[in-house]
1. Among I, II, considering only distance in nm of label points 7 Å out along Cα→Cβ at positions 89 and 129, which has the greatest calculated value?
2. Of structures I, II, which gives 117 when volume of the Cα convex hull per residue in Å³ is computed from the coordinates?
3. Given that helix-only ellipticity at 222 nm (-39500 (n - 2.57) for each DSSP H run of 4 or more, over all residues; to 500), derived from a single structure, equals -25000, which label among I, II identifies that structure?
4. Comparing relative contact order in percent (Cα under 8 Å, 6 or more apart) across structures I, II, which is largest?
5. Please state which of the structures I, II yields 23.9 when mean count of other Cβ atoms within 10 Å over residues 121-128 is computed from it.
6. Comparing distance in nm of label points 7 Å out along Cα→Cβ at positions 57 and 177 across I, II, which structure shows the greatest value?
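Throughout, read-outs are computed from the coordinates displayed, never taken from laboratory work. Note that the structure is predicted; figures quoted are calculated from it, not measured. Cβ atoms are built from the backbone, for glycine too; each structure is taken alone.
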Structure I
Amino acid sequence: MEQKKSPIPMIVLTGGPGAGKTAVLEVARKSLSAQVAVLPEAASIVFGGGFWRLPSHNAQQSAQRAIYFVQRELENLVSHEGQWQAALCDRGTLDGFAYWRDEEKDFWKMLGHDRAEEYARYSQVIHLRTPHDGMGYNKQNPLRLENSAEARVIDEKIASIWSGHPAYVEIPSTENFMLKTELTLRQILKALPENCNQCF
């Protein structure tokens, strides 16, 4: 598979379960102009569309492959339509590593690219950290299966796969979620191209 760099900035918003990513994206979606495409989460498309979510090793690896290719094609669609100046992605292609149960070399074999090539797809990676117990972990998402401890493990795996990106930024959990949202929106604004100064 040939990996092509996007002609527009692709900004990843990632985080473990319960980090507040969905809520922040909803605020961003209402705040951003039509110049910025806000991509849906590929996993929600896959599982919400009826892809079987079975506990077996085979089923989980099949799901991660499906999610990766849906994510990649969403990005390719937005990148080459010529309608937007930037894109805000609900997760990126490497988020699946946090749910990958085989060896890391098998993950890269599945993708057909290496870490540097996947990093090159994105101009910025913004990681919302999952809160500890008592700091607002939210279990209301019907597609979320993880408890708080499992969510923290996934969040650490997300950090391990993305932290090497040259434009990786962490947004820590705060007692006040509105502060976390404000910090994230500021970072998104900084990541937008200069000619997109009216995008908020």
Structure II
Amino acid sequence: MQTRLPTGERQAEIVAAALRLARELSPALITTTDIAGEVGVTQGAVFKHFPSKDAIWLAAMVWVREQILATLDTAARTADSPVDALSAVFKAHIAFVATHPGVPRLIFHELQRPADSPIKQEVRKLLTAYRKLLRRLLDAAAARGDLSADVDVDAAATLFVGVVQGLVMQSMVAGNTASMKAQAEPVFAIYRRGICEAP
């Protein structure tokens, strides 16, 4: 058993453990006993920090939203042009999922549930902020004359997210999330040719 940690640290540890377990199991099948075992604490210690399993998954989704948006924003800022920033964001998103393969399992599991939930609300917040970042980069690319004149920026943002989701889904079906990294560059090259003016 582990030693006593401050509440925030223990909560972060529990969230990380839940996401690690979600690499191999559906969140619906993961119990608080499983999570406690992964952390190395008692089930009672888990409930001391979270009132329910849903509360753990909500905290996990909040962490995902904050981390992935920070990762994508950092990637965008490292690029020399808006289109290069789109490429950096694309690769950073793929790398994040490859590093945290439990994340798409959590999101897809939650989206299958018909009722609205706080977790779904977090997913919507993530998508809204993600699209805002993409719109900013696409608008900047259009202002520089880098996009084809007939490109619908909203549709381009939707396609960007859809391409990432497609790669993630296919890698999950294949059971090989690492394959996404190898595919990211050639797939983005096709997307880039579709939205950009020919050189």
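1. Details: I: 2.4; II: 1.4.
Comparing I, II by distance in nm of label points 7 Å out along Cα→Cβ at positions 89 and 129, the maximum is at I.
2. It traces back to I.
3. Working: I: -13000; II: -25000.
Derived from the structure labelled II.
4. Working: I: 36; II: 22.
Across I, II, relative contact order in percent (Cα under 8 Å, 6 or more apart) peaks for I.
5. On the way: I: 23.9; II: 14.8.
This figure was derived from I.
6. Working: I: 3.8; II: 1.7.
Sorting by distance in nm of label points 7 Å out along Cα→Cβ at positions 57 and 177 in descending order puts I first.
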